Structure I
Amino acid sequence: MSLRDVVTTMAETSTLLQVVKEVKPRPSTTRDCFAARVERTTARFPNHTAVIFEGRSLTWQELNAQANRYAGALRTMGLVRGDTVSLIMENRIEFLAAIIAMNKLGIIAALINTNLTGKPLVHCMNITSSRLCIFGEEQLDAVAQVRTAPELKGIESWLFVSDTQTAACPDWAQDFDEEAAGKPSSNPPQTSQNTLADTALYIYTSGTTGLPKASVISNRRYLLAAAMSYKGGLKCKENDCIYLCLPLYHGTGLFLGVGASFSTGAAMFIRRKFSGSNFLKDVRESGATCFIYIGELCRYLLNTPQQADDHCSPLISMMGNGLRPDVWHEFKSRFGIKRVAEFYGSSEGNVAFVNMLNKDCTVGTTSIPIALVKYDVDADEIARDEKGNLIKVASGEPGLLLGKITEKTAFEGYTSKEDTEKKILRDVFKPGDAWFNTGDLMKTVDVGFSLGLPHYQFVDRIGDTFRWKSENVSTNEVGEIINGHPQIDFCNVYGVEIPKADGKAGMASLVLAPGVDALDVESFSSYVNEHLPGYARPVFLRIQRELDTTGTFKMVKGDLRKQAYDLNQISDPVYVLKPRTDTYVLLDKEYAEVLRAGKAGY
């Protein structure tokens, strides 16, 4: 332990104290919400830049006024506290104004993935009982295809928001900006009635088969996440600028980036989508000091052509998740980053870790009561002692992370009570206790002097779920879809590693149906492309004569994961779906070597 390490850690003590003060539990009836934070920030910094987007910029006063006009339009349409409105829009200024407007009125914004179409899009509106749908011009085709679907229920009106003005508002929708024109730009009185316990948002899980679950996000959850960001992570203030290129219908960008901005007055530079070639140009021109990331973006940026001045930019701190140890140090060095606030958490979970002491290669620590318990990876089940009790792991040993559910650490779950209950383990360590099952393996790590606080590192997702292309993929859901192909008798889906790629790629071991001698690759490829989103399509296929199962007929995945697509270990035919292709081909030794060298481009 170096003196420098001790001094640096002690200097971060004030950060911890500020965060503890900021996240101190408040009664659920406390009146507060993120729209109230926008109103307070506007009062403090009316003429400071709030958002920069595609050559446009709005001050806080202008952004708040636009949100107030939107709120006025929604009131005129009969929306009241507790109603839900679906929002389908790319990252842009109008998205921010819309969510602020809804939060002011106590309306729940259901933030739908802009990549969804057809049945999944209808499903997302139905499960939240949305009364209205606000959609961007860029989503016109997707919305037009589903608006008359017989299974769609409850949508009373469609509100169109212009974008590039290449398409006019259709006759079956109302122009939201026209409806809002002339409405009061002053703050509505309803904002002051919102409480911490009120539901603010629905954030959807990935939905491997295209049928996502809606996670319930209260004002409390949103404000706590924002506080962890601006106090303990980014440590930003009103003169900072936050670079946002992650989709704002997901929690990482919306909670940590937008939430920090709403609370402090820091400006936001937002992009519709990430662009590696424009990253540093944008950062330098906007003066961005903070960056909200996911590990996949960082790995991608490292793969762009290196320039001698990559470290010369205003960027100081970054916050996000999924930054792997093999990328961490190189990224900091190349881009001149001083502070990496890696976090761990999920939209629906009650567990969160933040690296507030700026220690390398860790998700930091937590104040939430947790437990790491033994997990049998090969059997894909929680290990138990002879009495059937769960077993806590030793320090440094990977274990399944559980978060204790209490009044102060509630698991808000999903709109579906059945889905919520599936994530809860009961009577774990004593009768009556309840724990949220994260589905993730974690371990403690030695980070040197850390004020006596244990620090943790993410290890892996457990067997039934793996992460690929920044999305969680359910092996069970993918397997059910694949089993629907007429040539497949049964399949076993699992994640395997590809060098220099983030997460784990899907691999499916297939047993062909009786009488089928060889897989019709063209037919199977078309089936997979039609029924599974890109991130959920298995990258590898292995054709087996039969699947191994346990005595209780549970599929065995341990050996399959270890063997993966190594042609030296297996004699079964293996197929691969190469990047930017849509048809499986046989894996040969030459391409296997490309994979091993990390040059496949996944």
Structure II
Amino acid sequence: MDRKQDKKTNQDWQKKFNLTAVTAEEAVKKILPGHRVFIGTGAAQPSMLIEAMTARADELVDVEIIQLVTMGSPPYTKTELSDSFKVNSFYISEESIRASISEGLGTYTPINLSDIPRLFKNGQIPLDVSLIQVSPPDERGMCSMGISVDVAKSAVESSKIVIAQVNPRMPRTLGDSLINIYELDMLVSGDEPLLESPKMEIDKDEGRVCEFVSSLIDDGCTLQLGFGKIPQFCMDYLKDKKDLGIHSDIITEKVIDLVKSGAVTGKRKTINQGKIVVSFCLGTKELYDLIDNNEMFAFRRTEYVNDPQTIRQHDKMVAVNTALEIDLTGQVCSDSFGTQFISGIGGQADFIRGANGSFRGTSIIAMPSTAKGGTISRIVAQLTPGAGVVTPRGDVHYIVTEYGIAYLHGKNVQDRTMALISIAHPDFRADLLKKAIGYGYVIPELAKVKGKLVLSPSGMLTTTMYLDDGTKIKFRPIHPTDASRMRDLFHKLKSSAVDYRFSWDMNQMPQKQIEDFIYIDHRKEVGIVGTIPNPARTEEEIIAFGGYYLNDRTNRSEVALVVQDEWQNRGIGSFIIKYLSRIAKMDGIRGFTADVQADNKKMQTVIHKLDGKVESARDGNVFNMSTDFS
């Protein structure tokens, strides 16, 4: 049936189904002192019913309000009504709720979203009344719960009494959103605009965070973009991607442009192909109009959408969430500043564990490096006393700030500490390093040199190569003491080799260039050297150098290497590039690129020995080569 005709037909739903709608005031008389009342989520909260219930405050006492996400300032949170209503919230989304909880007039229940329905069904949190909002029934008598299925569907099934505001402006969503009108105990006819989210903007630093996140998202990924401004605004930076999918607890109006641009198609999703699967949405009328009777959108229960077992069935699942602060070992606090509860656990833990278990999947925590106008660092030596850990250090993959990307998974404490310091705000790095040394997280030798941190991840372990004649070559991370030996290496290179690698024609290696190779960032710049004992001196001689420099926008690194002339054609170059690829993989880098001159056949051969498909395009006398790691 045509949707417009369907709406027109259902305006007389009371007559058609021989049902009588009561007033909101009459309906809420079913709420009694001591009852536990569930309120529909977000923009689906039934305003008429809430106002009518609140107006009965003088007749009620000890009514516990159970809610997930609210919008605006619910009237039942007023201090003078605290004897009548007490809020128990699974997520703190509004200042009035936050204030009520901090004053002891309400409470917060920290729990994973996927676990909430079980609390209703097993009676741990028994529900007396549910107040929800639904669309008018269709020809079969089925109403849609519209923009809020989430935990509301389970709440309805577990409540003794269900009171529904029937609103013709509620979008008719598809999926698992339908409920028979005869399962609703009391009906209130309520035609009113749905609540809308206020427009938000991001600043330059937050935009930079979003750019870094976009570099970690490849074509064909399935995305969860969690609660919070940065995860949602990341969608503005994904319009050039192809065939993205969405499986997420929440969507906002930011999804509109991704759908219209064709970036989101869901064609490559492993399950629910072609569908945007979500449990609820917060947005504007434009979003509500888009999802209305739109088969591309499937609204499902939280216990399905947030189930890690469901999530990990998606290949290339990427979960993007945010945090309030992160300590140097990688512990993520997302729901409180110390003892003050700010938000909630939400679906972060569900999706991080699900995405991490997905084939080629990963998780991202994205946040600005500072808070409160740049006065405090979000990357801290220790979490603020009282802060809760939403995501434990062992589950963390990527951390992103406006200063870069840190990859922590599988890293030891020293490596993850240095990685996080490198993406902290520069004003706080020295103090973080000092405290890290004091805690024993890193060795004292990792001090500040020439304004840069000297970082050598354990992924860059010392390794050894034996040539056919038994010659032993040791490979290790480059070190500040290598400056003179690096100069010796470049003096011994033929000018053509220098030109191949560095695109300059020179007779000496400048000090600045040496420093650029020596003082390197843990992830963005990596340098290794191949050495042999020097019989003329006690120190070793560098005969080869390899390194890469990360392009933050693509999460691919430009790779280059040089081998001293007399040591060429012995497999050293191939060994180095495989060594570098191992390091890059451990840091979550997608692949390598290289600009190789057309007559540099040796480097072209080395690149082709990597374990991914190599693509090459000629630009004049240069081949632009790239490969993603398999």
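No value in this document is a laboratory result; all are computed from the given coordinates. Since the structure is predicted, the reported quantities are computational estimates derived from the model, not experimental observations. Cβ atoms are built from the backbone, for glycine too; each structure is taken alone.
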- line: Value 0.15 of FRET efficiency 1/(1 + (r/R0)^6) of positions 250 and 434 (r between Cβ atoms, R0 = 30 Å, to 0.05) was derived from the coordinates of, among I, II, structure II
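Can you rank I, II by volume of the Cα convex hull per residue in Å³, for residues 474-545 alone and just name the one with the largest value?
Numbers: I: 88; II: 98.
Structure II gives the largest value of volume of the Cα convex hull per residue in Å³, for residues 474-545 alone among I, II.
Using mean count of other Cβ atoms within 10 Å over residues 346-353 as the calculated read-out, with 22.4 as its value, let me know the right label among I, II.
Details: I: 22.4; II: 26.6.
Checking each candidate, the match is I.
Supply the structure label, taken from I, II, corresponding to Kirkwood radius over Cα pairs in Å with the calculated value 25.5.
Values: I: 25.5; II: 27.2.
Answer by label: I.
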